[in-house]
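What follows are several structures.
Here, each number is a calculation from the coordinates, and none is a lab measurement. In this text, all values refer to a predicted model and were calculated from it rather than measured experimentally.
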Structure P
Amino acid sequence: MTGDRRRTAREAQGAATRERILEAARATLAEHGPDGFTTRGVAQRAGVSHGMVHYHFKDKRDLILALLVQARRDWIQPLEELVDGPGPAVDRMRAVIAWMAQPATADVMRIHMSIYVFALSDEQVRERYAAEYARWRAPFVTLYRQLGRELGIEGLDAKSVGEAFASAADGLVQQQVIDPGLPTARMLRRLFEATMAQAPMDGPIPRRSQSRPRPS
């Protein structure tokens with residue numbers, strides 16, 4: 001075997017080991033949460049030495065940051081694919097809502113919430129977590145901008161409306177794990193319809209007439 005082939009084989013083996021460690025880390029985090037998450041426990045589940053974990057990941061924070069990137073496949077990447085897909089923006093929004101209404105597994109939600117707990121106490125994780133949420137909101141902004149153009153809605157604040165919809169949708173998905181009967185799809189559709197109505201909210205609230213009909 002030539003030197004290039006040996007190097008390629010080592011790189012492939014190293015990538016496979018790294019992926020196995022990440023999968024073990026996901027499983028450990030889903031099962032034990034942040035309090036029971038240790039690199040030694042991950043090593044044991046992955047079937048590698050503790051030193052091998054630290055060969056690929058400097059410390060527990062580094063491993064959590066890698067899990068945060070890997071978690072994109074659960075929520076960000078599917079969203080980006082739907083928003084970048086073919087067809088009118090309205091149809092793509094319907095597809096996004098249908099996808100978000102599909103119940104997330106408890107394991108996936110435990111992983112995301114555990115990473116969130118780490119972010120509360122680690123500034124570097126918090127910054128990266130915030131960046132991931134910014135990436136999550138961006139496709140909704142893009143979609144609302146396209147909707148505004150396609151539907152001829154002038155003055156649509158796509159950034160504010162899109163980011164607000166993204167945050168509301170994320171909250172509903174989390175609640176749906178606790179309450180599977182939550183009508184997530186219907187609620188998101190009504191929210192979308194309301195945002196497209198473009199009712200003025202920044203100006204003064206119109207006063208209702210105080211006059212009452214006189215008795216006949």
Structure Q
Amino acid sequence: MSAYQAVMFDLLTALIDSWTLWNNVAGSPEAGMRWRRRYLELTYQAGRYVPYEGLVVRAAADTGMADGVAAELARRWDKLPPWPETLAVLTELERRVPLAVVTNCSQALGLRAAALTGVTYATVVTAESVGFYKPRPETYRAAIAALNIPPERILFVAGSAADVPGARGAGMPVYWHNRIGLKPINDAAPDYMETSLHRLLELV
């Protein structure tokens with residue numbers, strides 16, 4: 001019997017390949033990485049929720065992107081591709097335990113992105129719905145409360161480095177789906193680190 005009664009996911013990096021869309025809109029992987037990194041810096045500095053779309057616009061301006069790239073990102077949002085194994089892994093996990101999503105974006109964009117993964121979640125918590133950006137604990141705790149399961153029995157699947165200490169701080173064990181080889185923050189260590197989602201089916 002699994003130690004885990006639910007699985008909670010970061011959305012835009014753990015389940016979805018958002019990097020590719022940002023890079024395509026930016027015009028190159030290098031430009032996309034600069035833009036995305038600046039956006040992440042602004043998000044982590046914000047703490048309290050300010051409009052997601054505004055942070056994306058500011059990050060574009062700060063990194064010398066052309067006018068309109070943020071609007072183009074939003075226009076192509078429904079083209080966000082899930083990772084190749086996402087649908088199969090989620091479909092099987094959904095048979096076993098409740099699934100949840102916690103994501104650092106607006107309510108509208110979060111629901112649109114969650115719909116692309118092909119399963120039904122017990123709860124989808126966005127930074128906008130809670131009023132705080134991850135890795136603030138309030139965001140994780142809102143999803144934990146919605147699941148009504150002890151945090152130590154919820155396996156959190158991180159995509160970004162900041163989610164590792166963030167989710168652990170909320171009391172959850174962490175599986176880091178570190179697909180692109182990100183460096184840890186302050187040497188924060190997950191319980192598991194993999195380059196795909198496949199091992200979840202062995203753990204849950």
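Ranked by relative contact order in percent (Cα under 8 Å, 6 or more apart), structures P, Q are led by Q, which has the greatest value. Among the shown structures P, Q, from which was the value -0.34 of log10 I(q)/I(0) by the Debye sum over Cα atoms at q = 0.07 Å⁻¹ calculated? This figure was derived from P.
Among the shown structures P, Q, from which was the value -12500 of helix-only ellipticity at 222 nm (-39500 (n - 2.57) for each DSSP H run of 4 or more, over all residues; to 500) calculated? Walk me through the intermediate numbers first.
Working: P: -24500; Q: -12500.
Value -12500 for helix-only ellipticity at 222 nm (-39500 (n - 2.57) for each DSSP H run of 4 or more, over all residues; to 500) corresponds to Q out of P, Q.
I have 1.37 for Cα Rg over 2.2 N^0.38 Å, for residues 43-114 alone, calculated from one of the structures P, Q. Which structure is it? Corresponding structure: Q.
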